[in-house]
Structure I
Amino acid sequence: MNNQNQILGVFDDPDVVTDAVKELVKHDVKIKDVFSPFPLEHVWDLLKLKTRMPYATFIYGALGTASVFAFLYWTSVTDYPLTFGGKPHNSLSFVVLMFVLTILSGVVFTLATLLIREKMWPGKNNPLPDHRSMDDKFVIVIEQGRDMDDNDMNKIDELLKQNGAVEVNRSNV
């Protein structure tokens, strides 16, 4: 067994990547990741990946709405009520503030959750398998299993080439 840990299939077109992922999944090849310059949602479906991030965002938004309403109610009705022109203290005058701060709390806490979950912090070095995947290329990463021999690796290489890979490389992690 050689010391190479990954097979990288480099593609030019997102539609070709989708077709290649379909073909690799059909041949029971385990795809570790797909890198692209923009999100490919349909690839998530093909790889059967799921995320709970929308649920977290909803919870953060709901908690943000409740806390903003509680704070505004406390400040304008309980702690320091001011009467302007005979208007009631508990009016809907702060609906716009609640809306904006709901969005703000959802975005900020979702970003914090993402950074914590993915262990990404300022200054961390995350090497990419191919730096062109942030520019104009699409990269399918297939991890070499312990039970793979050279014939299996060559079969995967041929599958990638037959399905439109511009390059097929092997790299160490």
Structure II
Amino acid sequence: MSKRDILLEALAATPSDLERLVKGLDSPVLVQRPTPDEWSIADVLCHLVTVEEQGLARLQLMVRQHSPTISPIYPDAAAHDLSQPVTTLLANFREARQAMLVFLRELKAGDWQVTAVHPTQGNLSVRFLVQHHVDHDTAHLNQIVEIRDRELVHSPISNLQSPP
């Protein structure tokens, strides 16, 4: 199995991982920010959808143009629409990820070495950005686990179910 195949498998697994992590969680747990400066699980899902859409656009630009300049993707919690049901956020992410995977699977081997110029990180290849995308997924999956576990430990329901 090639490194590309491993990266594509990791990307393909994320939608199901997200669904498994949020399954059965009530809306208050999903939208509750642990602190005013931290994101909720819904914030993370909104962010992942945005990054997926912007990430695909950057990769498409890289393959179409010779060494384009690509913009950084900055998190923007103010742009998160937390009124969307979690099922919608998950479906939007799954759809955006599927579009990313279709694009990546159609690339020729040489396309993975195409580069772009990032204003703060210099020359980055498609392969590097895909690896970064996998790492980004992992970081946010871990973030969701931490938020979920912290919120469930502090919820009134879990306190009632705890032994005295």
Structure from which 63, 35, 24 was derived, Cα extents along the principal axes in Å, options I, II: II
Upon calculation of FRET efficiency 1/(1 + (r/R0)^6) of positions 60 and 140 (r between Cβ atoms, R0 = 35 Å, to 0.05) from the atomic coordinates, which of the structures I, II produces 0.95? II
Upon calculation of distance in nm of label points 7 Å out along Cα→Cβ at positions 116 and 132 from the atomic coordinates, which of the structures I, II produces 0.9? II
Relative contact order in percent (Cα under 8 Å, 6 or more apart) from the coordinates reads 55; which among I, II: I
Structure (I, II) behind the derived value 2.3 of distance in nm of label points 7 Å out along Cα→Cβ at positions 20 and 84: II
One of I, II was used to compute helix-only ellipticity at 222 nm (-39500 (n - 2.57) for each DSSP H run of 4 or more, over all residues; to 500), and the answer was -21500. Which one was it? II
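Quick note: the coordinates plus some simple rules give every number you see, no bench work behind them. No experiment lies behind these values; they were computed from the predicted model shown. Cβ atoms are built from the backbone, for glycine too; each structure is taken alone.
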